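Multiple structures follow.
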Structure P
Amino acid sequence: MMNSPLETLAELCLAQNTKVATAESCTGGMVSAAITDLAGSSQWFDAGFVTYSNEAKTAMLGVQVATLIEHGAVSEAVVKEMALGAVKNSQAQFAVSISGIAGPGGGTPGKPVGTVCFAVSDALNSQAETCVFEGDRASVRQAACERALTLLLNFIRDALKQHQ
């Protein structure tokens, strides 16, 4: 039976003596909860930031007010700053961040309900993507959690390959 992305992430982080952090908005700590559901996660999970408000994003993660004003909280620019801030404000070498519109309200024509932005980062580099998930609030949040773990796993794998 194949390991889940979370189990594979745990094995990789343990093998490489690497720690991760999360910076979550619309998922409200679901990624951190999924990680800490695994026994032994304290060896590779350092910190989880739940920054639901824009003020928390700036105070806890160093997201620039100008970035929030120009792009909005649900944007690749903001999640990149969130992920970088999570690395800078923790003992983690890697972080994943999430900001989105889980619904049922809050959507706009340009950013419909289900729009979720993700970023993964180390101390120097970050990459972002945007997904639009279907379904109700719970299913959007669950899909975002699963995607975040997969993105983090792939980013760490790629970063470690480049350092070999």
Structure Q
Amino acid sequence: MLGSLLALLVSLLLVGAAAATGARFRPDGWYRTLRKPRWTPPDLAFPIAWGILYLLMAIAAWRIYMADDSPLRSASLAVYGAQLLANAAWSWLFFGRKQIGAALADIVLLIGLITVTIGLFAQVSTLAAWLMVPYWLWVALALALNATILRLNRA
């Protein structure tokens, strides 16, 4: 029981580390001057959605970690870790570096990694895979938003 709770805490901390990049590099005056599509979610939607998604991700990874040790479990967690890094890089690229194109390349990589993660998770825990689907959907929306902002703001 204690090992399970410790594993959940570690999973939450890892997701928190990725989320910290989003907290560090946030929308600012530059972002507000960008042309955005009418369907851009309101600013308040982002922290609410990400809070829920990060919790679901942490629970999904914890379920995978708690599964029987196997090469598939190890591969699942490795790809999950890679997508966490890509997730963290996006805010730095978009808001920190103001590199909309580089952020778009990162989010394309991110959605690919999430897709692979879901596929791997499904082979270990169906529930863990389903817990990642809302994240995939939100990142797909973010990808479309990033691409549209790039198109609308080409100098």
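Numbers below:
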{"read-out": "Parent structure of the calculated result 30, 15, 13, given that semi-axes √(5λ) of the Cα gyration tensor in Å is the read-out and P, Q the choices", "value": "Q"}
{"read-out": "Which entry (P, Q) yields the derived value 18.6 for mean count of other Cβ atoms within 10 Å over residues 73-80", "value": "Q"}
{"read-out": "If helix-only ellipticity at 222 nm (-39500 (n - 2.57) for each DSSP H run of 4 or more, over all residues; to 500) is computed and equals -27500, the structure in P, Q", "value": "Q"}
{"read-out": "Ranking P, Q by relative contact order in percent (Cα under 8 Å, 6 or more apart), the structure that comes out highest", "value": "Q"}
{"read-out": "Origin of the value 2.3, where distance in nm of label points 7 Å out along Cα→Cβ at positions 113 and 137 was derived from one of P, Q", "value": "Q"}
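Any read-out appearing in this document is the output of simple, stated calculations on the displayed coordinates, not a laboratory observation. What you see is a predicted model; the values in this text were computed from it and never measured. Cβ atoms are built from the backbone, for glycine too; each structure is taken alone.
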